[in-house]
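Below, each structure is written out as structure tokens.
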Structure I
Amino acid sequence: MQAKEEKKRRRTEAIQHWQAKMILEQVKKDRKIMEKDLSTLSGHQLQYYLQRQAEIMERLANRGRPGT
């Protein structure tokens, strides 16, 4: 029984580690988008970055709310 519990604990830890890694990668991507110099962009590129920035801001604003 202990071996089964140990296996479950290790699996849970591995999942938590993977989740933390994915969150860190998303934060890095978000930061790069938020820090992008938009003054050099035009047309579709500018629209893309403005949309992505709006999505990031919405996600950050909704963090911590019930159901998120």
Structure II
Amino acid sequence: MASNIVTDKESVAVRVRPGGRQTVVEIKVGPDDMGKLIGKGGRNIDAIRAVVRAAGLRHRQRVQVDVA
């Protein structure tokens, strides 16, 4: 999803760190695309977090999305 929002698709890196009951998803983008990923008032990143959390709940996992 993040690569569809940003301009420089090659700068997107997603790292998943699984844990016992919680998984952390870290999204890294270039400095020019940080604002696009977050969106006005945080709308884009909030939407991404909601979708990822919903997917995690189906597997009984808590998922935290971090932007770096």
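Derivation of every value follows stated rules applied to the coordinates shown; laboratory data play no part. Predicted model, so just to flag it, every value in this text is computed and none were measured. Cβ atoms are built from the backbone, for glycine too; each structure is taken alone.
Values computed for the structure shown
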read-out: Highest-scoring label, criterion being distance in nm of label points 7 Å out along Cα→Cβ at positions 30 and 54, among I, II; value: II
read-out: Read-out percent of Cα pairs over 13 Å apart, computed value 74, structure in I, II; value: I
read-out: Source structure (of I, II) for helix-only ellipticity at 222 nm (-39500 (n - 2.57) for each DSSP H run of 4 or more, over all residues; to 500), computed value -28000; value: I
